[in-house]
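Below: a set of structures, written as structure tokens.
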Structure 1
Amino acid sequence: MDLSQYVIGVDIGTTSTKAVLFQTDGMVMGSAYEFYPLIKEKPEFAEQELTAIYDAVLNTIKQVILKTKVAAEQIVNISFSSAMHSLILMDDDDQPLTRSITWADNRANHCAEQLKATNGSEIYQRTGTPIHPMSPLCKIIWFKEQQPELYEQTKKFIGVKEYVFYQLFGKYVVDYSVASSTGLFNIHDLTWDSLALKEAGITIEQLPLAVSPTTQISGMKEEVANELGLSPNIPFVLGGSDGCLSNLGVGAVDSKSVAITIGTSAAVRMVTDKPYVDTDERTFCYVLDENHYVVGGAINNGGVIMDWAKKQFFHSKMALDKQGEYEAMMDLIASVPTGSNGLLFHPYLNGERAPLWQGEARGSFFGLHLMHEEKHFLRAVLEGICLNIYDVLHEITEQAGKPDKIIATGGFSQSPVWRQLLTDVVQQEIFIPESFESSCLGAVVLGLKSAGIIDEIKAVKSMVGFERHHQPNLQQSAIYKDIFPFYRKLSRQFSQNFEELCQLQQKNSIIDSVLK
């Protein structure tokens, strides 16, 4: 008779939800994924359909249980990770007035700029969340100014994980970790922040109850429990935000380790034992749990920019019978000299969070010459993504010192070319963890702690195996060491003109539409 115990980690992401079943020692037993679209009805909008997300949560839990054939009574708990910065408006009948408005939504850019000019710095120092259109604080202000009828109808302002938990249990609750990314939560005393609430014009009663990430909730609605084939009393653990839990899931749980994550977007993060905010407001500080915080910077422009570049600049006519298109593109990039023959790329195609925190940021190629071909553009794009990541790492290093270890994870890690290029840019050895399910494993670690199976989150270090590591090529690193200061200087010079450029683009878009 199998007496093993298991924990399920669920990660609610921007374009997919995944559920992973782990043994209590961290071994992956099975996983299930479900995808859904990111809805962009306007260029600055980025939303998710709530029904699709909720159904994906239920379906992936059901699928992973069916795939692994684990008995319901062997599941200790189900613990959650979710993307940060989402906002949903709920009415008096607990029905949504909006879709889920995601971190990638830039409609509140003007509100963010206005807030920066008034109380923004003080709110950042209290909440650790940079003033940026990604934050629910700025989005709520946008609704107050632009859609006051919806704003006045709102009973609760919540995020996507809180929506799922309400559907499961009929309670509005949020963990400290997700709450700390709203721009409304004081990370120093772990309560909703009075100044931020005043700016948003809302009350504590309009927000979910903020609780510890290890809080368990049971008493699932009976019809949902029956659909999942689970007891209504199985504990669901609130867990945390995907960024914080990604660090936890790769074992980067102290200030000697930095985690770099590159998926659709990207991030650089370090765990500290106290809240740390930057006097220049260059980094965020979010709660991991009551005793740990995550300092770093999130980047809008990761793998999504490489996908864009492939469509624009890679038109391979070579036979691809022995390798896929993506691998062929990476081989072409590897054939281009380091530095792309002087072509630089700033990858701010989706606006940018760290290191600029400018929703109106725009991308650029610099140093164009007649000798540049499509392959140079491809390598310049990949180098630009990595240099942008290093820009954030450089800021963290300036504040907290050079880390002993850099751990990198995410979809990019499937490419040896990308892994080595990043290693050369950061000029330091990089470790690649064996498991790619870092956010789910991080959620599971909190689930194990909530169940008393482990005492400290550092127990995760015994659960993470490293299968690859890369040493920097000294010759290549020397070139990037020369390039980086100029790349960074250009970035800051360009940033002074983004607002004017954005206004010009918007003006001419209006003219174009009238002419048509």
Structure 2
Amino acid sequence: MADYSNSPSVLLVPGQTAIADIERIALAGDRVLLSTQALAAIEAGHACLLQHIAAGTTIYGVSTGLGANVDIPRQPGAARAQQYDVLWARASGTGPAATDAQVRAMVAVRLARLALGRSGISPAVATALLDMLNNHITPVVPCVGALSEGDLAPMAHIASLLTGKGHASVAGRGRVSGAEAFAQAGLSLPVLGPKDGLALISSNSASIGLACLNLGSIRRLMRAYIAAFSMSCEGFCANLSPFQPQSVQLRLAAGQAEVSHTLLGLLDGGTLHQNGHARRLQDPISFRSAASIAGAALESLRQAQRAVNLELSSSDDNPAVVAETGSIIPNGNFDPTYVAVAVDALHQALARVAAATGERVMKMMSPSVSGLPRFLAESGGDGTGFAPVQKTVAALVAEIVHDATPLSPVVIPVAERVEDYASLLFPALCRGQRLIARMYELTAIEIMVAARAIALRPPVRLGCGTQALMDRLAPLCPRLPLEQPVADNIALLVQAIERSDFLADFSILADNL
């Protein structure tokens, strides 16, 4: 059994967990610790719940059934058995399984919200969930079945492991049952208390976990995108006037100033900054307005980050246990529509970025616009150059636009039409994963084409930032005549720009984006 006891750790303090913390837990495998404040809040919430049960308070999901079965009373003595049924019945997902990192993010988010003390969960069950994460017991979580009015199906697949059921891997090894996974890790299965099943699954933590990883990936994508665009500016001999402060200050559109400042910083020290070096007075809009287009995506990203950070610091438990006032409050705080709207807007903004990127790639291959050889082909060759890549670009943009189209808010009502609305945040985020992957591939192609365009230009002094990018990225780009399939180079470029540390030493990118 691997020893993770010396791994870096993330301390969960009620209301203080951030997206970056979830990324560390999910991607770097950091351990998770519950702060003394979190442990105290969990214990107080559980004690408050038990007091209400002893007093005979009617509590949704404890003394009643769930959903349409809220009208069926439950005897207190049957509450514990009911909590197992809550999990097993709702572990009904299908489709492809989430990755280990995604599942770790889901569990970490649920722990961060349990740390608020609003669920009434038993301290022993919360600790078992923590032990599962820290021993790298990773549940198999299907990605179809959640409507995001509570991610009941994916959270039930996670929680079923605590009952010995379900499927999991331990430290990345083969699939075993929940009971076997806990046994391999030397852990005992907990006994569920009167609200533990509901507390484990009545949350949109699966969605918020995915959102944390998606937003982190998009943040890195935006840095790589601006790096790619700076190279395109060099290869196209673009006019930098639209990005100058005096131009940007005429209309302070969201994000435009940051993108323009970052772009000019990468190009600083190069010939392109000199008067008269641009090829034309007005470039195509995909060049001229790139900072405005990317700025819109950057602002959408920030809005989505604000929404997700609010979720991380808030309870979505229904009913919520408020120990400070001794209350148990039915509510609708499990609805994440405002997050879904922000995510949809971000996807739409990225689709616009993709459309402009695709156009720039085509323009650099067009001699009538760029002044470069058609398809950037080698002199004396067969003229093919990167012509076939244009079809790949067109396909990528088409897929991105499709995945960016918001899901309809109209869904089939369930639970006797009691649950007659759904935000569909979870499936939107799953589509977002595909969109992000295609965006990285499109950005890699822009880098590849821009590097070739720069190589075909008469020798000029590149900006300090773009020269550093060329030094780093050009070796990954294909050389003409081709020595291997172009797809291999695209894959190498994607691997490079996806890495969190790839552009870390470009302070102009890290500081402004």
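Match the computed value -16500 of helix-only ellipticity at 222 nm (-39500 (n - 2.57) for each DSSP H run of 4 or more, over all residues; to 500) to one of the structures 1, 2, and report its label.
Structure of origin is 2.
Assign the value 1.9, calculated as distance in nm of label points 7 Å out along Cα→Cβ at positions 363 and 379, to the correct structure from 1, 2.
1
Quick check for you: by percent of Cα pairs over 42 Å apart, which of 1, 2 is greatest?
Greatest value across 1, 2: structure 2.
On FRET efficiency 1/(1 + (r/R0)^6) of positions 11 and 275 (r between Cβ atoms, R0 = 25 Å, to 0.05), which of the structures labelled 1, 2 is highest?
1
Quick check: 5, 21, 30, 23, 12, 8, 1 is what I get for P(r) over Cα pairs in 5 Å bins from 0, in percent, for residues 451-490 alone, calculated from one of 1, 2. Which structure matches?
Among 1, 2, the structure yielding 5, 21, 30, 23, 12, 8, 1 for P(r) over Cα pairs in 5 Å bins from 0, in percent, for residues 451-490 alone is 2.
Once distance in nm of label points 7 Å out along Cα→Cβ at positions 59 and 411 is calculated for all of 1, 2, which comes out largest?
Max of distance in nm of label points 7 Å out along Cα→Cβ at positions 59 and 411: 2.
If distance in nm of label points 7 Å out along Cα→Cβ at positions 171 and 483 is computed to be 5.2, which of 1, 2 is the source?
Only structure 1 yields this read-out.
Read-outs throughout are calculated quantities, based only on the coordinates presented, and are distinct from any laboratory measurement. Because the structure is a prediction, the values reported are computed rather than measured. Cβ atoms are built from the backbone, for glycine too; each structure is taken alone.
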